[in-house]
Structure P
């Protein structure tokens, strides 16, 4: 298996609300290949999909259960501490729940966590130890 992940799918309870948060709130563009019960967002080499959680569980042949913490977070790396602060202020206005306010962290970076309206956990982080390539992708 080649070392890559092409699509990350988030199971959602309310697809319309989730799409509105990502499309209208964050300003991400929904792909034209989105249809019916699934929405796709192109994200610099990876695709984020939103799909009803009960259907995702059914497709994977696992019980549909609401986790408290799934052991998975999505992270958005920024170019500065100020950008972390700005993004967190913006997502809070969009209905996200701030779990951890922006703060310096033990490893030398600066981070914050929020839950999107569907409960998915995101970290918004600045790391002085990472850089971005010419296309704006994280270069680690």
Structure Q
């Protein structure tokens, strides 16, 4: 099942990022690109956003990646939802940051202005665990680290 979970991460490119600061949750719809293994998820945002400030203060995050857009006509019972427990990691190495920006640019060329903005930050979410729900009752959990 782990291969299915990693494949879903690599197949999709939009997720909901949940952060928290001072016990107050905050959700953001985010474009992303994954590494080749599906265990590191790359994003870009402005350093002044609430989400980025939350990430710096509290690196524990949750992501939601789902297939609801693929099952509209067949009913939501076939939708899959992948919850990712992860850890925020800023990307400070200039070479890696450039590679990550290129990877995000390849998936989301419409974000060029944000990707190249001097106040933007690229970062990764390192996957700690996956929880895949297939329909309303079938659940599969995989601990990564």
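A compact table of results
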{"quantity": "Structures P, Q, by distance in nm of label points 7 Å out along Cα→Cβ at positions 51 and 83: label with the highest value", "calculated": "P"}
{"quantity": "Source structure (of P, Q) for mean count of other Cβ atoms within 10 Å over residues 59-66, computed value 18.2", "calculated": "Q"}
{"quantity": "Structure with the greatest value (metric mean projected area of the Cα convex hull in nm², for residues 43-90 alone, set P, Q)", "calculated": "P"}
{"quantity": "Ranking P, Q by relative contact order in percent (Cα under 8 Å, 6 or more apart), the structure that comes out highest", "calculated": "Q"}
{"quantity": "helix-only ellipticity at 222 nm (-39500 (n - 2.57) for each DSSP H run of 4 or more, over all residues; to 500) derived as -5500 - corresponding label from P, Q", "calculated": "P"}
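Computed from the coordinates by the stated procedures, all read-outs in this text should not be read as laboratory data. Keep in mind the model is a prediction, meaning the values are calculated, not measured. Cβ atoms are built from the backbone, for glycine too; each structure is taken alone.
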